[in-house]
Structure I
Amino acid sequence: MSATRTVDAVRILGPNGRPVVPTLTANARAVRHIRAAYDAARTTDDNRKHWALADGLSADTAASPAVRRTLRNRARYEVANNSYARGMVQTIANDGIGTGPRLQLVSESMSEADATFIEREFHAWMNAVQLAEKLRTMRVARCEDGEAFAVEVTNPALPVPVKLDLRLVEAEQCTTPTMVLPSATAIDGIHYDEVGNPVTYDILRRHPGDAGLAVPQTDTIPARQVIHWYRVDRPGQRRGVPEITPSLPLFAQLRRFTLAVIAAAETAADIAAYLETDAPPSGEADEVEPLDQIPIEQRMMLTLPMGWKINQLKAEQPSTGYREFKNEILNEIARCLHMPFNVAAGNSSGYNYSSGRLDHQLYFRSIEIDRRQLELIALDRLFFDWLREAILIEDYLPQSLRTVRVDWSHQWFWDGGDLLDPEAESKALLTLKEANGTTMADWYARKGQDWQAKFRQIAREKKLARELGMDATDPATATASADGKPGPKDAPQPSIQDASLNGAQVTSLAAIIASVAAGQLPLETARGVILASFTTISEVEADRILAPLKNFTPAAQPEPAGSAP
């Protein structure tokens, strides 16, 4: 026999004897009724596989040495074997670096002669070390390796007084062979201080992929001698990954699709013809061996077995969507590089002026950002390191530049892009200048030119044009006046129809001249009437027309015959 125990719930009764129901506050009711979530945070059967590889690793852990090694190898393989990948990477380096940066000192306290000397000597050093070519190589390495390294060294063989040089090393040479896991003050190849500043770099003397390399030897180099150029995509990221990483699967798809289309077209072309029959198995038709191969010679007539007819395979590839598919893949590939489609494909047939200009604005903006970053981490450091060594060379720099009070303010010029519409952009420049919206320094800087050098060249051209009796405003289309002096200002020449006077205008002009000759109209008044009435006649031409009338005396009119004495 079992006993059952019943427990009654405790209830609070009010004054009226009824149970008291607790009242929720407004905030509690609001919290209770909220039903919110992110759709992207839901895991369903449809998206489970898609998000299976999403992780919460840190930037350094996600870009571990093994992951970076795999990405580098695949990116290099794709660039080496895919003409589109090679063209994109080379184009970014050529457009971004071009012929190399150019230094201009902008210090107001420095004399023009001293500034010109420094600019000329530093330019000679850049040519001696082939800095532009090394920067282009570093830009390519940043695309396919994710990062570029350059070590400052002393090169006694340089044909310039300053022996500073740059030695490029590949990303896998910056490594610490004995490191197992990264820490707050060390990562593969780089050691940091407590606040995250690089202190030293471990650089292998030889590439780990060199044949015959048994034991790697590492040099510890101070951070002030190493240039490390990479793009930081996440906070705390200390090593770079290839910029073309998102496009690597797309490159593979593009190549596989192209090879599949070619294979299909070749298969259809390899089978010259095939035989088929409509007769039933027991019908009247000669027996033919299935899948038998018959060699066919050119320009020969053949006889077919009875009941059989000959056909050819229809080539279904490439299909009409072949071009569209490749263009879409290329457009998606180029997006991670901020490159417009026509630059990536090398084909602008589908572009008009407006769309091409808009796409290039995004592309050039990305190039400007890369250049600015390179100036901060590499060019400024190289310039000041060059100055430190140049100051130590006896009788090299002028004495006025060998003091600590020298202002070394400077800027860098890069190659500018070609003008897409020179006429429209020139009109825009004039409008901005009238509104004080720009300066000639800014205008020439956009073209990668030194405005001071351009002004000096323009002054020299005008001076030489005046010496030769040419129109100094435009030496390319210069014309000399009849007396050998510089001609009038270059201006649009009116057409013959616009410059010619009609019959009524000629009659009116002759009447004005006759009135002046007869003394009925003052010379200055006639000049004003001509300029106001005939807009095609300039002041010079009006003066030339009226000049003979200044000392003109009309001949006496003969008296009529038969007149009284």
Structure II
Amino acid sequence: MRVRLLLWYDDTASFAENSMPGYTDALVDPIVHPEQFALQVKSGGDPYGNSERHAYCKAWWKKYLPGGADSNTGWTGNPNLQIMLRGIDRDITSDDINTMLNLDPEEKVMPSHEKRGIEAHIAGSEYDLLTKHPTHHQKPVLIDYAAPDEGSHAVGYVMGLNSITDYWDTKEHLIDEGSLRETASDGTIKDEIKHDYQSDTGKHTWFRSEDSMMQQIHGGKYQSLIPYQDYACRIEGDALGALHQNFENGWNAVAPQAWKTTASDTDPLPSKIISPVIQELNKDWRYQHRRSVSQVQIVRTQPVEQDKTIKKLYFQATNWAYNYIYIENQYFFYPEFARHLKECREKFCDKYAEVCGKAGKTLQQMPALYLFIVIPLPEEKGMVPRTFETLAELGAGDEGMPGQAGHVDKRGDPDDSGNFVLDRASVEELQAQFGLNVSVARLCTSGLVGGKLAYREIYIHSKLMIIDDVFVTLGSANINQRSMSVDSEMNIAATDPNDVADLRRRIFNLHSGDQISGDGGRNAMPDVFKDWNKRMNDNYIAMAEGDAKLVGHLMPFMDKRKTSTMYASLDTNPSSDNPAIPQTMLA
């Protein structure tokens, strides 16, 4: 068996994100690598509380990447294991990225060049981080595509989670003891508590003890990394061809000559790649004319090939939403997308008035559109402004981010891109004007920690959207400008009423503690939406009083921080400069 690993690596960003545990967190020589050493010291070194695990990871990289990233020959000492590290050459792809920003569908709001605050002057503006630090962010896996038997056992995965154990969890999201998550270091837990305290109170952590902050947020002295929510999609059949082409193109661009393959985009599928489900259906004459059960498309953001099909997909799919849109995403700071949702609804209202008005119907009788948004607290303060702007476009900024709302109103002047949303509609106004009902939630879990009831955020690393029980997309792309135009990304999109409806029911049950299975039908959705918000609010009361476990995981989104610092961060782990934390649910 041969294993090929194509891994993103950057001399700076990989050490900041610790994308290769055991390699990027193994302390480097401060003389030879001063920048990487400074990043490691800043992040506190080893983020784990498991020295045996860390030693194993360091020994593995030393054995299988003996030349390190500097040589990048791919030689591992094992003929059946091939490892290639790839980055994005900044001098070459800055032009590619500028082209991508203007490529159809072009960015209607360009990244800001503004630098406000000390952090922004050190890290760079939003534009600087987008153009100077693009990443390879795709997370596909492909197994037995051709070998050993012309693809008869071929299977692939398109995922949101990274392939490291930091991102392991179960759908139960146990608060701490008994979880499968990695053991965290004391520094990682302290950073998590500080982050949650600042978000919950809007206050600084200066001169505050860890115990006092922990008491304020009803937290605990955790041993494990933070719970994680994420998804992966198993793929069989024709769509594997797109995964194969994507991998081979990336591999051949960086591999040494001896490891390059002859793969081409025009290569036919291996003859035996066909889903077992299809094989069964093909035995029935009624289905012999069908090539697949679901309509599936692999979409990407790929600056090198000027591919923006993920953005096209998101904007086109939401054009057709008529009943509900469910969005669960790690990042939700893309004001252009929020404006697009409102524009789609406005066009629907105009057409409804034109057509149904002739039949004597009013806008008050127009079917509503329900928008469910599930996002985490932004892990970096520099993400607060764009997250606020996006939520404010949907009427949820003032309630969900009151600190930033007050900050914007007090400051009064927009930035150089005019993006501070001074004139904001409320949720009620959007509901009355467009029939757009918006709910914004985050996820938390509860349980005993040290004999006391505690509450802890579930970090959402998901990149999922479901529409009307018929359409789903998931993968690596966040809802931000970086994922839509800059980083290399991969999503799968599918239409299948049976599977999509089942997935939505499983998710609603998971988040509500089996109280809301959900019904994708138009008649039932008002009650589903009402029950969803009630479950959020009941859990909020339970956590505020600190005397009852949560039912499910739904919690109203609330972040009280405020800042003028704005930048487009890399896809980092939450609550810390250290790598930390995760969960996976198979779709």
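Every number here is computed from the coordinates shown, using simple stated rules; none is lab data. None of these values were measured; they are calculated from a predicted model. Cβ atoms are built from the backbone, for glycine too; each structure is taken alone.
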Test item: helix-only ellipticity at 222 nm (-39500 (n - 2.57) for each DSSP H run of 4 or more, over all residues; to 500) calculated as -12500, pick one of I, II | I
Which structure, out of I, II, was distance in nm of label points 7 Å out along Cα→Cβ at positions 85 and 309 derived from, given a value of 4.9?
-> I
From I, II, which structure was relative contact order in percent (Cα under 8 Å, 6 or more apart) = 23 calculated on?
-> II
Of the structures labelled I, II, which one yields 41.9, 178 when Rg and Dmax of the Cα atoms in Å is computed from its coordinates?
-> I
Using the calculated result 1.55 for Cα Rg over 2.2 N^0.38 Å, for residues 333-444 alone, pick out the matching structure from I, II.
-> I
